[in-house]
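Read the figures in this text as sums done on the coordinates, not as results from a lab. Fair warning: this is a prediction, and the values are worked out from it, not measured in the lab. Cβ atoms are built from the backbone, for glycine too; each structure is taken alone.
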Structure P
Amino acid sequence: MRMNNENEALAIILAAGLSSRMGAFKPLLAVGGKPAVLRLLDSIHEAGVGRVVMVTGHRGDEVERAVEETVGTNTRDGLPVFVRNERYEDGMFSSVQTGIRKAAELGASGALLFPVDVPLVLPDTIRAVAEAAREYGERFVQPCYGTKNGHPLYVPAGRFGEILASDGTGGLKAVRDAHADGLVKIATGDEGCVLDMDTPEDLARLRAAATRGVRRVFLVRHGEPRQHGGKIFLGQADVPLSERGCEEAAAAGAELARLGARPRRLYASDLSRAKETADIIAGVLAAGGAGETLPVVPDKLFREMDMGSWDGELISDIREKFPEEYAKRGEDILNYRVPGGENFYELKGRVTREFWRVWRAESAAGGAHGGGTAGQGCDLVIVAHLGVVRALVEELGGEWSGKVATGSVTALDMPDWLAGEEEIMR
């Protein structure tokens, strides 16, 4: 459930520092395929935290622009409230005070504090801290991994004044420790909540943790759908598989088995032609020695492009009724948006955002399906549509040939840049 009431706790992302020990600007360093600040923001939104304050300072314009360019098109989540810490060179506590001051102005019941250099914390951990905060009221709450304290630290509104009045001696830890008898610790299995990146060596460990779960990605285009009297615009209209489509789905399952695919589960568009394909594939893999039938997770965000008012209509009818619009689409098929629908770039934004969410979940789970060794990794299989396959091939650096038949399997290794050390420049 999204927390968006005015008196609810909000999140504060601390992204103002100099990154002096790192030697590169931490908020924009690539972690798991995107800048650390955006990866962290995704997890916060996914956890259901509706309001976010982002404290910027050093290179603040770049951080804010990176967020605006990525999140600004996503009206579901919305932009954070940006606030500048003009004293960022004084250290992190000055940023904590800047964020807490804004949280107090916004009337928040508390604040979840996120240093930008801890970008792998899982949404489940954030939810657990937020739920404990609601239960325990005016107490600090902190997640733990083993014996280590992690992030985010929840600060109740009743401690805002104490933090703002502090001269900074001992930092936030001093304020928290002054109330140690009331600190609520949440045990988690989330190593990401304690992994930071102060140094290049830290960053290498963090990137290894981010990529160790998923080895390969397999994209399966659904089998042939049931045919109509003529060619139609088939976007999100729900059409089941044809008899041939069922055969193609079985062949896709056999191909995945031949390639040694080892998924923990199958993800599929929730439209019938994709879901049915995934169900057939799961049966084939189980019969081929994978053990119990793999679960299939339907996901509406992996649907084909929304064709709006044209969806399910005969192409010949649309061409006759709307000749100018039809011609415009033919001239710029990637950018043209059908009335009430979306264009390819909007589809790509939707699909890639969901891919990285799923990828993070599978990476965090780690291990191999079917009794493999923990940490060995698993494969990610997504059964979807032509537009979705194209979007993900391009996202993962593959070469788009344009020739992807129904029932075909596209195999991709996770790209090398996931473990790269370069800073993402906007």
Structure Q
Amino acid sequence: MRKLLLTVLMVFVLLPLLAQENSDFSITWSGFVKNDFFFDSRQTVDAREGHFLLWPSPVDYDLSGEDINAKPNFNFLAVQSRLKAAINGPDAFGAKTSGVIEADFFAQANANINLLRLRHAYIKMNWERLELLAGQYWNPLFVTTCFPGTVSFNTGAPLQSFARNPQIRASYSISGLKLVFAALSQRDYSSRGPEGVSSDYLRNSAIPDMHFQLAYSYENDIRIDAGAGIAYKSIVPRLSSTMSPLRTYKVDERVGGLTAIGFFKAVTSPLTVKTQVRYGENIPDVLSISGFAVKDVADPITGELNYTPMTNLSFWGEIHTNGSSVQAGVFGGVLRSLGTKDQMSDPGNQVYGLGTDIYFLYRLSPRLIINSGKVRLAFELEYTSAAYGSDFDLNYIPQSVSTTTNIRVLTALYYFF
């Protein structure tokens, strides 16, 4: 801990001094202090002591028929407070160069909450039409020109993809069109499988998470951003199968997943409208209700398995005013599981993922934001309802569902710098 604090202190002290000595080098510091105050009407599935809300916990009846999870709770947290260093330097290889280091105190797990966490760390090189980005940045499924502006840090997840990945990304722009190619690895947001949450599944596939996106931008009296993207990810669930204490075999297992998105944003003087649709296969790494299942046994001697991805379809939309002092808006969306891509040999086959027993989910979140100078006061009411399934068929479609609902009341106070 002392070494970490010393390193952060050295960054604060030395980088500004270097910038002063080199006129071709500059650093701009920015960020905000944020405090969140929230109340939930029941227990929830979340991260960081409730700060990152996903969905309400299922009904859990005791012997008296009382729902154990029907218990409200609250919390106050400042862990989303953020610091960003935007760096500009001299040209290299005929390109303008820049970089970003951004951190907050959200950490990677509840065990180390309040400690410094790396959010973004990337280098950019810009030629006339080509941009190359290398480092940790938003997953391309999180479209930075079209994402929900919720007060909640979940930013619409699980309806909206949410992940930051180490990556190499190339963008080519011409006449309002932008083509994006990216190859990603995983770090803080990883796939799920037999060994829990791990980047090993993607790393062992020896193939990066591949993305292609086409976007169009137009601006006159109205600004339009629209586009579509596709991604393919292949993971390796296991390297070996243990049939007995004396029988372990090397296996060749793999499960692929294709994801596609389409998005649209229109900005007028009074209003902004945004919308996105997403089809996903095995995407719990972007905090979606998703995963994969054992399809059948490929080799009964070695225990090698075939797998099939779980699929889902989500849609969200948002509208908000564009006032600089006061902004009112509402976000809403729905997500539905489409089951497994292929039928399983048995409905009791093992399933891996996040929220795999949720059949559908919907959310409605009205908000009000008030700005005064560098201070922002924001209010949001988040209504999330999740239908948990049971008695699954061979495509993992439930024959019966039980719905639970959570209402979160959120107030946030920001100070920007």
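Quick notes on this structure:
- Comparison of P, Q by distance in nm of label points 7 Å out along Cα→Cβ at positions 135 and 151 - largest value held by: Q
- Of the structures P, Q, the one that 0.55 was derived from, the read-out being FRET efficiency 1/(1 + (r/R0)^6) of positions 343 and 359 (r between Cβ atoms, R0 = 25 Å, to 0.05): P
- Parent structure of the calculated result 4.2, given that distance in nm of label points 7 Å out along Cα→Cβ at positions 167 and 391 is the read-out and P, Q the choices: Q
- For helix-only ellipticity at 222 nm (-39500 (n - 2.57) for each DSSP H run of 4 or more, over all residues; to 500) computed as -2000, the structure of P, Q it came from: Q
- Answer label among P, Q for the case where mean count of other Cβ atoms within 10 Å over residues 39-46, calculated from the coordinates, equals 23.4: P
- Read-out relative contact order in percent (Cα under 8 Å, 6 or more apart), computed value 18, structure in P, Q: P
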